Structure 1
Amino acid sequence: MAEANEKQTGSFQNWLYRAEFGRTTAGSPFVKIIPTDPKGKFAGERQIAATIYEIAAELERKSDELNARWAICAQPAESKITVELSKNGQPWVAETMVEQVLAELNIPVANAK
C-alpha cells in the first residue's frame, strides 16, 4: 500500500519551492515559483531563475509532445512562467500540462484546484 501511495505523490518532496497558479488578463495560465524559505540560500535570484528555466524546459518538451501551438515564456525577474496561448488555445489543457510537470518535479502547488 505504501508503494502505491509513493508512486502517486512521489517519494521525494521538494521543500525549496512551491507554485501558485494564476491567469494573465488575456486568460493565459501562468505559474509563479515561490521559495519556501524567503531568506534561505535557494531564494536568491539566480537560484530561482535556474528553477524557472528547468521547469520551462520540461514544459517545452511536453508542449512538443502535444504538438501544442502555444509559447512557454520564462520570466525569471518575475519568478513566473506563462503559457501564452494561441488564438484557439484552451487554458485547461495548458494548466493540466503545467500541473503534470510540477508533479514530476515534485513542486507542490499552493492553490491547487
Structure 2
Amino acid sequence: MSPAQLEQLRLLLLALQAGLQESRRSTKDSVKPVELDQAAVGRISRIDAMQMQQMSLETSRRRERSLILIAGALRRMNEGTYGVCVECGEEIDIRRLTVDLTATRCIKCAENLAT
C-alpha cells in the first residue's frame, strides 16, 4: 500500500470517527430511562417509548464498538501494521480496506474464520 493510499484511509477513518462521536453527543438523551408514570404516559405509549429506548441502546452499543475498531485501526497505522493480516501476515488488499476500514484479516483468512 502506498503512503498516499494509507493517508487517504487515515482521513476516512478520522472522518468516520468524528461522525460517530458527534452522533454519540447528539443522541445521549435517547437512552435515558423511560418514566413509568401512568398519568403522564399511556400503556401503549410507554411500550413504544421502551422499544425506542432499547433500539437507541443497541445503536449506541454498535456505535461504541465501531469507535473501538476505528481506534484500533488508527493505532495499527501508527505502529505500521495497518493493512497486514493478523492471521497470515500477508498484506490486506486495498479494495477490502476501502470497503471495511477496520479489517484485520485478508479475505482468505476471513473466509476461513467464517467456516
Structure 3
Amino acid sequence: MTALTTYMRRKAYGDKSWTAKTTEEFELNGRTAQLVVSTTKNDNGVLTTSASVGFVTGPGIVTTAIFSDYFAWIERTKTRCTEKAVSEQQARAVANWPIMKAAVIDFYSSK
C-alpha cells in the first residue's frame, strides 16, 4: 500500500486548462489496484471529477477493463477551469477517500 499522491499541472498546449490527479495503490483480491481520482475540464467546459480503478501489471503499467472495472462520477460543476477551482474540487473529492475506497472494495467483492 502506498500513500496518497496528488499532483496538479497545467496543459502546455490547447486550452491550457488545469488538471489534478490523486492516486493510491493497494492490494485487492491478490492484485495491486490503483485508485485514481482526477479533476479536469471536459469538452463541454464542465469541470468534472471522477474515480477509476486499474490494476498494476508491471513497472509503470496499469491496465483497465472498460465497462468492467470500477468507474464513478464524483462531481460535475459548470465553472472556469482555474487552478483554484480545480484544487478545491479535487480536495472535496479526496476528503471522501475512505468512502470511495470502501465502494471500490464492495464493487470487487460482489464480482
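Which structure, out of 1, 2, 3, was helix-only ellipticity at 222 nm (-39500 (n - 2.57) for each DSSP H run of 4 or more, over all residues; to 500) calculated from, if the result is -22000?
Working: 1: -12500; 2: -22000; 3: -7500.
The structure behind it is 2.
Say we calculate distance in nm of label points 7 Å out along Cα→Cβ at positions 68 and 84 for every structure; which of 1, 2, 3 gives the highest result?
By distance in nm of label points 7 Å out along Cα→Cβ at positions 68 and 84, the leading structure of 1, 2, 3 is 3.
Values in this text are rule-based calculations from the coordinates and carry no lab data. All figures in this text were calculated on a predicted structure; none of them were measured in a lab. Cβ atoms are built from the backbone, for glycine too; each structure is taken alone.
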